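Values quoted throughout were computed directly from the atomic coordinates according to the rules given, and no laboratory measurement underlies them. Predicted model only: the values in this text are computed from it and were never measured. Cβ atoms are built from the backbone, for glycine too; each structure is taken alone.
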Structure I
Amino acid sequence: MKQNNQAPRIIGGYEIKNAVYIGDKELLLGVNMNDAEGKFYMTCYAERNFILEVYKNAVVGDNFLEIADIFSDRLKRQIKNTIEAQDKISNDRKMITSDMCKTDIFSENLIGKILVVNAEALRPEYRTDINQIIFCKGGNGAIPEGRGMSIYADYLATGIKTQFDRSDILGELKPEYYPEWTEKRIAVTNEFYRNENVFEYGGKHFLGVGVFPPKSKRDFSRTLWNDRELNFKTRNGDKRPYTYRSFMDATKGAACDVFRCYENGKLYVPGENELFGYTGKYTAIDSRNPPKIDTKKKPPKEAER
């Protein structure tokens, strides 16, 4: 029998005995029988970015079953959260296979193509179309003469940036296999990808798309909503600082009232203290040649009431 020489994973003195990655978090269960305070068992979340691994919401105790029960409850909650996040995009998720793709494309420039990631390159909970379909934006792996393998892309379903190796790609998705949800996302992606007036604010990308109708035809009370997803506010010490002026300064001079977010495809209206979601009417403008901004323009007071 082959001996496993892998070093144990130690976090805060606890040796990790169980680790389960579901969705955007990893759940850990650790043991330290030498803990000075007799807190022998620990569970926590682990989250990673490109630089750091961060541990959150650690719970320690001297009763293994109690800590294991917390671990189990968190696992169930994370599974539920992951399902709900995917359901917001599509309730009919399917795995895409190579027969649904054009596979003879790797001698071509892949930038701007709708590509499919091999399901085996993804974690099990992500092996469906909403995580397999990506919009290629660059990388040496995307061009025939490139010396590298990296492909830079956005997940088509969410707009979130990602990176894969050329060997992870099955091919280009055939149009007849486009899921229903892709039609709107492709339109939004094309609108943003080819428009120099797209601007970044707070890690998200926006484009001015319209202006309000005359005041007599506005009804903000029924068309504005508080977006807890982006959570751009100035009230109550929120983690993502926002001001109307800083948002408008980022617009590249577009004198718009209504903006579309690339990452989720939703419409937003900048208020004085909050970036509101918007479902109301607006007059579309030419986003490639928007009207020039009025430096004295102020947020609509009706939006703050």
Structure II
Amino acid sequence: MTSDEIRDRLHQLRAIPLESVLLATGGNRDPQDKAKWHTSKGAISVTGMKFMNWNQGRGGGGAIDLAMHLNGLDFKAAVDWLHRRFPLRDYSPSLPPVRSLTLPPPDPSKLRIVKQYLVHDRGITPSLVDSLVASGRLYADTRGNAVFLLLGKENGPVGAELRGTGPACWRGMAPGSQKDLGYFFIHAPKATMIVLCESAIDAISCFLLHPSSLCVSTSGARPNPRWLPAFLSQGVPVYCGFDADSTGDAMAQQMIAFYPAVRRLRPPAHDWNDVLKYHSTLDLSRNA
């Protein structure tokens, strides 16, 4: 099978109704609550294609995730299990209409707040922040959020990551962002490797730690962005640098199942920004 055929088949498997997977694993629907199922792993609630195991405090989305959870399987084994039990058919729901992109308007008066947050709270060098602002790929909106543009064909904006700079840890996307049409990135003139990160701030942090690299944000731990094959065709090593947690590890495993040429580059701390801040603290202590 070609990579496109594999991707399409995985999309079909992921879209199998969760109720079908629960029945195939011996689950029983609660007579009082139609969204609740009793399984060997405990009580599970289902909402559309999302599920939550309240006994274990774990959840996920799609049939592959549920098959992994209920059967204690890794990604490949769960795919094989679904292959054997469900015939080949298109379970994919119809796609919702695409919303038009609405980028938040820039507010230069809030730029000082964004710069202070990125430099003092996130450990990013002032020169790099200034460079990103000058390029137009980073700006401040009226709420003081840091706005990181996702660029697509001909470097046109196709979305934006939004990061709050106040006390609360907040992140989001500009309405209408199309993450499969573009991405936020930062790179050396002649990159020797490509690292995929979960956010723009992690991509910037990873670049500061690996300055000869091209660091790209997938805007969330996504295992199969549509633009990834284009990077793999460049002949440069591609690494999955998702966070060092259960979600990051699971999504990295899925990405490598899609594309075996991808390698895992696990941050030595929770994420690349944590690593950068640790190095910045060491440098300050040495210079004190």
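When volume of the Cα convex hull per residue in Å³ is computed for each of I, II, the one that comes out at 206 is I.
For Kirkwood radius over Cα pairs in Å, for residues 45-132 alone, the highest value in the series I, II is held by structure II. Assign the value 3.6, calculated as distance in nm of label points 7 Å out along Cα→Cβ at positions 261 and 277, to the correct structure from I, II. Traced to structure II. Of structures I, II, which gives 0.85 when FRET efficiency 1/(1 + (r/R0)^6) of positions 117 and 221 (r between Cβ atoms, R0 = 30 Å, to 0.05) is computed from the coordinates? Derived from the structure labelled II. Name the one structure among I, II that helix-only ellipticity at 222 nm (-39500 (n - 2.57) for each DSSP H run of 4 or more, over all residues; to 500) of -10000 was derived from. It must be structure II, since only it matches.
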